[in-house]
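Asker: There are structures below to look over.
Derivation of every value follows stated rules applied to the coordinates shown; laboratory data play no part. Note that the coordinates shown come from a computational prediction; the quantities given were computed from them, not determined experimentally. Cβ atoms are built from the backbone, for glycine too; each structure is taken alone.
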Structure I
Amino acid sequence: MPADSKDSWNSASEGYAPFEAFTGQFTRAACVELPDLLPETSGTVRIMDVAAGTGASTFALGKQMSDHCRQARRTAAIVATDFSDVMLKTLMQKFNATAADSEVAATQAAAKEGVLELTSQVADAQDLSAFADGTFSAITCTFGIMFPPSPEKVVREFWRLLMPGGVAVVTTWHYNNIPYDILPDIAHVFKGHSRFKDLPMAAATHKFGQECYIRRLFRGDLDSGPKLWKDSDLSARFVAGSSVCLPQHLAAMMNKNPLSSDLGDWDEAAVEKYLQDHWTGENGQIILRGTALVLVARKTKSE
């Protein structure tokens, strides 16, 4: 299924949970400074989490904003949007569950106190016309901007939705050893894919981890529309991290994640055996490594 297929991402959601410990460290690093970046506003701070998936980024944001709202005596409303209705259903199930991890629990507690509201809405990041111009203090997007067919449209929607002084915080992969190392090896062994050639989707998205490209995108240099952010209103930093997963977790995603499912059907048991033999350490786990690029784009108050 193509990457822009809703069915493709609905299917991918089934295999997300084992990898949220890996991606979660980057989502937390991306949102930790957000409270200090928010513009001064009266009333509730409105934040949109775009491509929210099953909620790793949303609940990291919820935890951060919960603490901020209590300290600053203000309220916040977070709306999680995603192309996939199944992913958002999973997100809201987590939010309404009685047993929750610390970030979900912090978001739940803040909601009960009335300092934070969390809602979700199915929406294509390229068309957020359901939301009015200039009504958001911040927009976050974690590992999502690289997948829509027109990231230029996504960035222009961010610009439209942000109020003057508002910020977009966008996180992309600069390096991730799953699509750049492990999956190409598996594709070579099982599909005859060239060992030295990136997987199609990995190749298409790799440029988003390059600071020069993401700056050009946010300046509006990549299409014929009006200019957007000035380069001086953009700042970038890199965050490195690692985690572990079991071979069965990677094998179980082969027929679900568009990175690998685009190459055809996989024998998950055979893939698991190969991973066990070639990619695990003495503890039987695979080490996951990554570096994320975090871009902060502030819309100047004079716009």
Structure II
Amino acid sequence: MLKRIVLFVLVSVFVRHLHAQEIQARLTVLASRVSTNVDKKIFQTLQTTLTNFINNRKWTKDAFQANEKIQCNFLLNIEQEMGNNMYKASLTVQAARPVYNSTYDSPLINFIDDNVVFRYQEFQPVEFNENRVQGSDPSVANLPAVIAYYVNIILGLDYGSFALRGGDVYFQKAWNIVNNAPESRDITGWRSYESQRNRYWLSENLNNNRFALIHDALYSYYRSGMDLFYENEDEGRNGVLTSLNFLNTLNTENPNSMILQFFLQGKSVELIKVFSKAEKDKKTRAADILSKIDITNGNAYKELR
């Protein structure tokens, strides 16, 4: 019976990816910190333009149905007006993945990028060409490049959660954006030497074989874990625990890597719920691993002991 259930899940997932795999984004622009001398209508126009850019562009070669798009949220918080239509902002990126046979969505990405600098004038088109990422003006091209980068990261995570290494093509697209990113004095986030946790290192980790276990962890967490949870809790927990074992090995081999914290961000509440009713040995094992690899939420995981 279990084999039939698993086969049905595999077929259902395969069918979903024949018809789905595009983005349905809600994008919000906040500009409360911008001087009152700037017409705030500019940012309403930018919000509409960016939303259309994400939702109307075809990002994959797959066909899809409208109700099967990947749901995600972008929050562009403009923190500083730099003059000459230049702005500095942070970008919060969130996306979730539906868990099979449930109404629950499991978080895929919950990340804040603090290094978004761009030039924008009202009604200026937002354009992106993956063969010419820098565009004619790097400052204008940077914002759509950043958005396109994170869309590809989201796609890669989603595909990779359904099929092992299924998201590689999108991680490679994100890496291509990094390697051809807009360059100017004010633009940051794309270079290795600027920080240990930026767009460069996220993409580098996802494409570097040293971190190959992150793909095993991604697949085990969702496909072998969360997707089975509502049919068989023990099997689901085993899949998630396998994912944690992969992450623990990854952390031992590559301590303090960006991809590990990126993967765990926003998952602590979910992980506590997954293991709260586990057998004592599994609960203890999960708590031991999580207290090592997710130090930020260490106190929360004491609940599992």
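Asker: Of structures I, II, which gives -11500 when helix-only ellipticity at 222 nm (-39500 (n - 2.57) for each DSSP H run of 4 or more, over all residues; to 500) is computed from the coordinates?
Answerer: Going through each structure in turn, the value belongs to I.
Asker: Kindly point out which one of I, II the value 12.8 was derived from, the read-out being mean count of other Cβ atoms within 10 Å over residues 124-131.
Answerer: Only one of I, II returns 12.8 for mean count of other Cβ atoms within 10 Å over residues 124-131, namely II.
Asker: Can I ask one more? One of I, II was used to calculate relative contact order in percent (Cα under 8 Å, 6 or more apart), giving 12; which?
Answerer: Traced to structure II.
Asker: Kindly point out which one of I, II the value 54, 24, 21 was derived from, the read-out being Cα extents along the principal axes in Å, for residues 164-251 alone.
Answerer: That value comes from structure II.
Asker: Given that distance in nm of label points 7 Å out along Cα→Cβ at positions 116 and 156, derived from a single structure, equals 3.4, which label among I, II identifies that structure?
Answerer: Computed on structure I.
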